[in-house]
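As structure tokens, here come the structures.
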Structure I
Amino acid sequence: MSEDGLRASVEKMRSEGVAEEAIRAFEHYYHQLEAGETGMMPEDSIEPVTDPVEFDELPSDADAEREALQKAIVLRLNGGSSGPSCVGAAAVTSSTYAELKAAPEGVSYHTDDFYTDDCTIINDSSGLPGSPQVVLGPWWEYPNCVATTGTPFLIQVADGRVLKMVVEEYYSNGEQETCNETGKGGTHSGYYTIRWAWLPPA
């Protein structure tokens, strides 16, 4: 390894259009190898954790937990502020998912629209800063855990077809039912169960 070798490698990467960030990372690790680093972690250099802190022993901060959850459970449409297509949706409060056999007449589909003309974010009703107002927001509520509301949505894709959709679970292992009924969260979060089906043309 030498400066000539490094220089030749960098020149070749630049000629092939490799990003500067990747080249700088290569230079960094090249110099580490020159200095004798191996990238290996010998067994005798590590020790096992003998007394790990249990999850239940960690301090609880309900506001921080809610803010973190809010950023993890936003479902966006591929349209409006959220994407380049023309996908819109409408929440249906007058029917259950099973009862929806066709899109009601006169339904209005909305795209995600959470920026003002001067690019200020429009927050949702959670009260958390930086939490965008999205059309699919009503799928959940927060009684100290992420409870599913059962609210069905009609989603219209770019070619005009319409499907119905409902978020059934955010927790797995039966924990969603516990959350919905008692407000007690589970440990198996982020396992979405979403039911959907195309609806017949109007």
Structure II
Amino acid sequence: MLRRENVSTMFLDLTVQSLDTQLLLLINHGTANTLFDVLMPALTSHGYLLVLPFLLYMIVSSADRMDAQGKRLLSTALWTIVISCCAFFLAEWVEAVVKNAVARERPCTAIEGIRLIAGCPKSYSLPSGHAISSFACAVPLYILSREYMMMQWRLYPLALASIIAFSRLYLGVHYPTDILTGALLGSMIGLALSVLYRQVMRTNEIMKWKK
């Protein structure tokens, strides 16, 4: 006989899965149009290239500026790019670990009637690799550039990450919870590395001041 806690857990799992599926189908079918049929596969494959103009603008904006200590902000901008790249590779590792641990089947193989435009990947579904890596890269670019870039420009990487993540829903290869989990994990990775970088920089400044 099933315990009451087990029944409740099973019911909750079924409810979440049902909502996940319904929301995916709403996006996958409800937003379908010929423009997105061309745009979304391009974004999911090459959307990362759209961050390059931002990186160039970030370098140009910081080139002739100094911080409060008289240090060139160009160095900070270059370190920001390094931190963003490190976050990307760490996110790739976390993605592989979590996917193999959870082993969730992709909706494009589990749901009948899914509107599949591109191919269905063979890897597991949760978390979304595009979401975790995009947000891991975007968060340091947002946090660490505030000294020399306006807010509307700093939001660009986050907006790009969100659009890339949405493309995975439109293509029917991820559930919404895959995207949400990937975005949260990626954001935490990007935030953690950004905080670590700032702490290291502060420690170095303190050490220099004491000498």
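Laboratory data are not the source of any read-out in this text; all were calculated from the coordinates shown. A quick note: this is a predicted structure, and the numbers were derived from the prediction, not measured. Cβ atoms are built from the backbone, for glycine too; each structure is taken alone.
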Worksheet item: Between structures I, II, where is mean count of other Cβ atoms within 10 Å over residues 102-109 highest?
Response: II
Practice prompt. Identify which of structures I, II gives the largest calculated value of distance in nm of label points 7 Å out along Cα→Cβ at positions 38 and 174.
Written response: I
Response to the item:
If relative contact order in percent (Cα under 8 Å, 6 or more apart) is calculated for I, II, the one returning 16 is structure I
Discussion item. One of I, II was used to compute helix-only ellipticity at 222 nm (-39500 (n - 2.57) for each DSSP H run of 4 or more, over all residues; to 500), and the result was -7000. Which label is that?
Written reply: I
Worksheet entry | Structure with the greatest value (metric mean projected area of the Cα convex hull in nm², set I, II) | I
